[in-house]
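Q: Next up: the structures, one after another.
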Structure I
Amino acid sequence: MSRIFLDTNVILDLLGERDPFYASIAKIATLADQKKITLVVSPLSFTTVDYVLSKYESSDSVLKKLRMFKILCEVCAVDEETIEKGLNSEFSDFEDAVQYFTALQANSSIILTRNGKDFKNSNLPAMTAEEYLSSKR
């Protein structure tokens, strides 16, 4: 089964129902719900999503969404090694580096993001949710 790492921006698209990106990530979430793929998420994404979405809706609403989302995904570890690798990587953005090394450590096969250029130094393929869905047709 494919292990698909979700970058924070894609989770925001899903839980914030952000058009025009929502439809494709919702289809991917459905695949996870059907146990056809495994979604892998960094614990850091949960805090970032809470912070961003709480600016637009109530904290209770955001926590409810995060609880439901947690059912669909596997939360992987971020440890000292992950941070060390991120700090000493070729990535220009530290957060992207941590996401990348978290995805690697969790044996993910792909990174779903809306900012593929942020992962140009990645050994994992990085694509949008729409690109992923198109590749599976």
Structure II
Amino acid sequence: MYDFTALVTCLSILLYLFTSIQVSRARMAYGVKLPAISGHPDFERVFRVQMNTLEWMPIFLPSLWLFAIYIGDASAAALGLVWIVGRILYMVGYMRAVEKRGPGFAIQALACIVLWLGSLGAIIWRLVHA
């Protein structure tokens, strides 16, 4: 069973839902009407947080699950939590100023890279030693 990884998956979806709600709130606060995706710079930063999170989800989720399957549930979940923390730091920093998004981005990117490389390495190891 992959209970911890499933929980982290649910938390990552919750984070994405939260960023979507933030965009809706920013639309109202800054008067950016649908279907516009630009206007007030503060809105654009909130929107980019949501879109960047969406862009990373197809990289993160398969890497998370492959890592859980080939290496382990608990370690995958721990790295997944690091990814979520990185995304939260990215969100908080980016909503303040573009220049403050870097540390959170680096943390989440590193977690994703470790998940992907770990998965790839474990898959290759099993193929070679099968």
Structure III
Amino acid sequence: MPDRKDPVPSQAASPLVVVVDDDASIVEGLSILLESWGFSVLRSLTLEELAKRLPGATSQAGLVIADHFLPAGGTGLQAVEMVRRHAGTEVPAIILTGDTAPDRRSEAEAMHCRLLHKPVQVGPLRDAVESLIRR
């Protein structure tokens, strides 16, 4: 009798996480980590790139993880707004930043986003991802 293995979730069944950061190594690292946790990932380095990629997404975003400061004066909050407009719903989001100014937390809270400070540790990131994507 062949060994029975649990099926690997299909791309369509995997919750989609949108990752936006201007640092390609952070996008790649987060993508590898999220994919190892069973998520599919839509990657972007800029708001412009995100605007081009969102319409081609094969599923609706279940979570956004965005750096606060993006190129050309863009912000992670703008990325969250873009994804939410595209999805037509308040997609949960995590804003990543090295900026510890109280304004960052206030801005994130006003948009119902979780704020994590860089460098982000794997444990707190996983806890945040799991709590937000399953709400």
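Q: Taking relative contact order in percent (Cα under 8 Å, 6 or more apart) from the coordinates of each of I, II, III, which one would give 20? Walk me through the intermediate numbers first.
A: Details: I: 31; II: 26; III: 20.
Working through the options, I get structure III.
Q: Assign the value -11500, calculated as helix-only ellipticity at 222 nm (-39500 (n - 2.57) for each DSSP H run of 4 or more, over all residues; to 500), to the correct structure from I, II, III.
A: Numbers: I: -15500; II: -30000; III: -11500.
Checking each candidate, the match is III.
Q: Here Cα Rg over 2.2 N^0.38 Å, for residues 19-58 alone was calculated and came to 1.39; which of the structures I, II, III was it taken from?
A: Details: I: 1.39; II: 1.09; III: 1.14.
The value was obtained from structure I.
Q: Of structures I, II, III, which gives 1.00 when Rg/Rh (Cα atoms, Kirkwood Rh) is computed from the coordinates? Walk me through the numbers on the way to the answer.
A: Working: I: 0.95; II: 1.08; III: 1.00.
Derived from III, not from the others.
Quick note: the coordinates plus some simple rules give every number you see, no bench work behind them. Worth saying up front: this structure is predicted, and the values here are computed from it rather than measured.
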